[in-house]
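Listed below are the structures to be examined.
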Structure 1
Amino acid sequence: MADAPVLGLLGEFGTADALLDAAKRARAEGYEKLDAFSPYPVEGMAETLAIGDQRIGWLAVIGGATGIAATLLLQDFVNRDYPLDAGGRPLIALPAFFVVDFEIMILFAVTFAIIGMLWMNRLPRLHHPLFGTPRFSLASDDRFFLYIAADDAKFDAEDTRGFLGALGAWTIEAVRA
């Protein structure tokens, strides 16, 4: 296992403020492929890590539009194929279609968003090499971790290890494949 390629370095910090400060300094230093792990959400971490992906919202909009269009086309097809003249109502009565259209629109929007989220997060992934590091299980208890990926343009194993040490990391572990 010691000869497995290094995927990144994981620095452990004691407080949320120390983690946020370390992430800001790493971003300012030029590291781009960062990730942070903590037992609870840290205010300002999403902005620091530049997490601003809006694709899932757009997938929900596309899903909703697809759902309502498919439902309207189906209702139009059925009404033209088997026309019922009941009470002098028009053949295509949009107010009568509204409830079903709305329900299917919501169903498609949620389905597109969930499938898109799973696809973008590359899930289900039952194991990640981070889980194999000895101290990472503390991320769900009381520790805070900053991960710098090895495929970052600025990553150098020794320089990055020294940088994490200078940030005040308690421990620094190599994450191996």
Structure 2
Amino acid sequence: MSAVVWDLFLFFLKLSLVAVGGANAAVPSMHHEVVELRGWMTDASFSQGYALASAAPGPNVLFVAVIGWHVAGWQGMAASLIGFLGPTFVLAWAVAMLTQRLAGDARMAALRAGLVPVAVGLILATGLVTGAAAARGTGTEVAVAVVITFASAIFVWRSRFSPIWTLLAGGLLGLVLLGQ
């Protein structure tokens, strides 16, 4: 196993244990590590990969596979997915067993209620990071990307339409407003 593949595995292994809210909530951390610290991807390839994985049918964790594939081919894809899904699977199984045992406990209900705003905040941060990463250049471009991100979030939240429409509309708006 090459050093890059091992680095991918270790990064996603550590990230999986703090990814409250799933893979989408961990996107800001992924962006920081993959784009800013290691330079494995550009802002453009990161945001394009995220959009592609989000538009594809299946779970949102596909983005982890896209990063791994981009960085180190099929070995990187396997290392990323195993690193991200392995610990989460074991932890989820253990928590499910504990949750069943403590089903009527008031502390369990309070814990669940407390985790909801944490997950929402992490997912909101994902939208902001990917929106800003998609806008390359001036502060105006970043501001437009943030507005599009917020408008998309509100649309998905308040309507019954598929989120795929927000991807299409955001892409068209970005093309029209930013001329890219």
Structure 3
Amino acid sequence: MRDTPSGLPAWLLDPGSLTQRLRCACAGTFRVRVLGQGWTRPSRDEAAALRLRGSVWAWTREVQLLCDEHPWVFARTLIPPQTLRGRGRRLTALGTKPLGAVLFADPRAQRGPVEITRIVAGQSLHQRAFAGFAESPQVIWGRRSVFRIDHDPLLVLELFLPTIPVSST
């Protein structure tokens, strides 16, 4: 993380709810823009993080977290079928509700270790995060965690876009 922009490690390493922190940092209107959701095959790396076989499908949701219509974060969530049974079923019907608000309000949801990632131009996640943008930086930083609801996993990836205020706490 030695080449991360000043102030960004505070976002990357924050153990609390990113949704709550973004709401506090946004002096205007915070909202979620759903870019897409549905069944997809996880990448090899995503499947490994979730301990899935390569042929398994996952419910995938991609969103932007915006402040005053400026995208601050691109988020991608993958939820295996077994997690969508029981209480996890509600995760396919979030609409514009932030996933973080649901996870951090659930005392039985557990978060695994946070992995920091560096995404460079040309990688699939970089292309997805900047789809529709006129310009994009060469490098962006993000993090991912495996959460568990009743012991069943879901993977949450959050990429911090250049418009996020790195001096906010």
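Throughout, read-outs are computed from the coordinates displayed, never taken from laboratory work. What you see is a predicted model; the values in this text were computed from it and never measured. Cβ atoms are built from the backbone, for glycine too; each structure is taken alone.
Of note:
- Taking distance in nm of label points 7 Å out along Cα→Cβ at positions 16 and 96 as the criterion, the top-ranked structure out of 1, 2, 3 is 1, with the highest value.
- P(r) over Cα pairs in 10 Å bins from 0, in percent derived as 10, 40, 38, 11, 0 - corresponding label from 1, 2, 3: 3
- Distance in nm of label points 7 Å out along Cα→Cβ at positions 24 and 64 from the coordinates reads 3.6; which among 1, 2, 3: 1
- Origin of the value -15500, where helix-only ellipticity at 222 nm (-39500 (n - 2.57) for each DSSP H run of 4 or more, over all residues; to 500) was derived from one of 1, 2, 3: 1
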